[in-house]
Every structure is written in structure tokens, then in C-alpha cells.
Structure P
Amino acid sequence: MIIRTMLYTPQEMKQITEIQAQTEGINISEEALSHLGEIGTKTTPTYSVQLLTPANLLAKINWRDKH
């Protein structure tokens, strides 16, 4: 049996990432959501969502260094 699966569109990946960011309490820009959405279409939704935490930590560190 062959089961055909459909890939997520960039918009769907953006929505998945946005929902996960809200769940984790991460503020994320539209530009970042779009970028992660593109990454998710080229890799996997899991990989894209897993990038949220390290990206959030780096953003906090960089913001702290600038202020």
C-alpha cells in the first residue's frame, strides 16, 4: 500500500510555528515566522519548531549585550 502525503506550505508552516511560539510564550516577529516557515518546508515541521528555543535564547543574549 502506498500512502501519499502532502508537504506543508510555507503559510501552514508559519502558522504551526506561530502556535508553538505562543505555547512557549515566545515573542516572534513576522519576518522570523516567515523565515522559520521556509525552513520548515525544506526540512521538517519538527526541526523548524525546535529552532524556536535556541533562537529565543540567542535573541535574549544579544538584546542584553546591546542594552
Structure Q
Amino acid sequence: MLHTVRTNARPFVTAHALARYAAEYDARAVIVPGLAHAADIRRIITENAALITPSRVYPRGYRWRSVDTA
């Protein structure tokens, strides 16, 4: 099943809504057009689901280093 989240809210609100949806619907993956779209909440996403960007797949449980940006 695919669930698309669209919003006109500010990036901070949108990011947190996305993280909430991922946890609430037991998402297996969150797909974003680029890491910048999820950078602020990447840890929250990967606690619950895989994070998929055009350049890389970050599996659920990925251990982010403080210097990881891409």
C-alpha cells in the first residue's frame, strides 16, 4: 500500500507529520526526493522505517553518525 502525504505547512510541521504517519501506519519505507527533505528527522524516520533517497537506501535502524549528511 502506498500513502502519499502532501501538505502546505512549513517544513518543520511537514517533517513531523511525516514521521508521525510513518510510525502510526507502521510504514516499511519513507521515500523522499532527496535527503534534504528528511534531514532534520532522518533519525526519527529510520527508527520506524527505511529511508529511501535517489542516491541511497538507509535501512530501518540505521545508525547515523553526527557527521552523516548524505
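Nothing in this text is a laboratory measurement; each read-out follows from the coordinates by a stated rule. All figures in this text were calculated on a predicted structure; none of them were measured in a lab. Cβ atoms are built from the backbone, for glycine too; each structure is taken alone.
Data table
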item	result
Value 17, 14, 11, calculated as semi-axes √(5λ) of the Cα gyration tensor in Å, assigned to which of P, Q	Q
helix-only ellipticity at 222 nm (-39500 (n - 2.57) for each DSSP H run of 4 or more, over all residues; to 500) from the coordinates reads -9000; which among P, Q	Q
Computed 25 for relative contact order in percent (Cα under 8 Å, 6 or more apart) - originating structure among P, Q	Q
Entry that produces 2.0 once distance in nm of label points 7 Å out along Cα→Cβ at positions 8 and 40 is calculated, selected from P, Q	Q
Test item: distance in nm of label points 7 Å out along Cα→Cβ at positions 16 and 48 calculated as 1.3, pick one of P, Q	Q
